[in-house]
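Visitor: Some structures are shown below for you to check.
Quick note: the coordinates plus some simple rules give every number you see, no bench work behind them. In this text the structure is predicted, and so the values were computed from the model without any measurement. Cβ atoms are built from the backbone, for glycine too; each structure is taken alone.
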Structure P
Amino acid sequence: MKISIITISYNAKVTIEKTLKSVATQSFKNIEHIIVDGGSKDGTLEICKNYHHIAKIISEPDKGVYDAFNKGLKIANGEIIGFLNSDDIFYDENSLKTIVDGFDKNIDAVFGNLKFYNNKKITRKWISKPFKKGAFKKAWMPPHPTFYCRKSIYNEHGFYNDSFKIAGDFELMLRFIELYKIKTKFINKNLIKMKAGGISNSGLMSKIIILNEEFKAFRINKISLNKISYILNKAIKIKEFL
């Protein structure tokens, strides 16, 4: 089983080397690592060229995060696809092996737990749980950096909707899991360390944009939603990150 790991970047010289080392040192070796760069000018590409495990590098302007994700998906040859952004790392050297071991012939996607870090210090924990029907309506979603899915599912049910700015990962997982009912497995282990911050965690305005985009995700997938109940559940979910 081959895993394609897609890393998107833009002027990520400061952080991307940790990401590349994290992939290169995985105990599971059947990896296709794809770099989708937005046209960096800061030396990011020069760093990437020093890592010979990288299979493909694209560097050109894109229309945003989800357009970049889709570029990687189109050229990925792995049976399983995952995304590791240029300031994220695997939790340990056996993370990919744990992910691969979670798949059998009946499983379409796996996901697990995630920790946020800042300056090597863990600042937040995202402990997930198995999917239950209707969970997305209660403001549940898997941590996207831990979400590894068969390429055949993307081919069957579509790629990321690049009209979204922040919540395109939510829309895709809502579509795959809640709407099309793909078979998922929760791995109750830490799989990824994600750098704290970023556009989805950058203040009140980003939270408003995310909420509106989540409402849009339900609407375009024709899934009914009680918005008041959703907002209340979303507020309650804050405790899960403490």
Structure Q
Amino acid sequence: MNITHSTTPELMDAPGRPAGELRENLRDLERMNRFLGGHAIVRAYLNRALPVWRRRGGTAGAALVVLDVATGGADVPTAVAAWAQRRRVTIRIVGIDRHPTIARLARISAAACPEVTVIRADARALPFADASVDVCLCNLALHHLTAEEGLALVQRLHRLSRVGFLIVDLLRSPAGYGGVWLATRFARSAVTRHDGPLSVRRSRSWAEYRQFAAAAAIPGLRLIRHSLFRVSLSRIG
């Protein structure tokens, strides 16, 4: 069975989508990130990046600066803040999202987490200077971009980060499509049930990820296939 690539827009990207629908969708995504490995991939990456940051001058008195691109409901920043608290690391996290309603909902969701700031900004035109953050994260957003935009984003995150970056997305495969379809049948949101399988079809196959990583031409870029149909592109150093 071949899962064909799709460019059909996802419902959550529509600017006029009601806030209540998006809130439920973002809660579903948080649960899937928490239980299906998204947060675990981020924590594992940060555990590898932390010693590099410390060797480069990061101390107990300095803040590890993290940028989360296309933050959605800000579940990744709040998970990162909890990780930092356990590791006794001072941290500052900026989450950005281009969707006005999603950015507003993310600010509300992260309001109890003083380490997190959410602003509205576009992943295709990030308003930050090169080497201005320590670590860049981007979770389940690459498939929302065109091939050219995605490649530009990877290269931009490489320039922005002093220590490194992590991009996590879905794998387009028959097993990935079936697994995501099944997982989203239990979602509360109709947006999630529609967008979940479509997200897989908008994503890359393993061969396409390999071509994409080669085209990025970033020294030390790692491409890893994770369980539960996720793929990461990362660099440290």
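Visitor: Given a value of -14500 for helix-only ellipticity at 222 nm (-39500 (n - 2.57) for each DSSP H run of 4 or more, over all residues; to 500), point me to the structure among P, Q it was derived from.
Guide: Of the structures listed, the value fits Q.
Visitor: Now for a separate question. One of P, Q was used to compute log10 I(q)/I(0) by the Debye sum over Cα atoms at q = 0.08, 0.18 Å⁻¹, and the answer was -0.27, -1.50. Which one was it?
Guide: Q
Visitor: Taking mean count of other Cβ atoms within 10 Å over residues 85-92 as the quantity of interest, name the structure among P, Q where it is greatest.
Guide: Numbers: P: 21.2; Q: 13.9.
Of structures P, Q, the maximum of mean count of other Cβ atoms within 10 Å over residues 85-92 occurs in P.
Visitor: Kindly point out which one of P, Q the value 164 was derived from, the read-out being volume of the Cα convex hull per residue in Å³, for residues 53-132 alone.
Guide: Matching structure: P.
Visitor: Identify which of structures P, Q gives the largest calculated value of FRET efficiency 1/(1 + (r/R0)^6) of positions 101 and 165 (r between Cβ atoms, R0 = 25 Å, to 0.05).
Guide: Details: P: 0.10; Q: 0.40.
By FRET efficiency 1/(1 + (r/R0)^6) of positions 101 and 165 (r between Cβ atoms, R0 = 25 Å, to 0.05), the leading structure of P, Q is Q.
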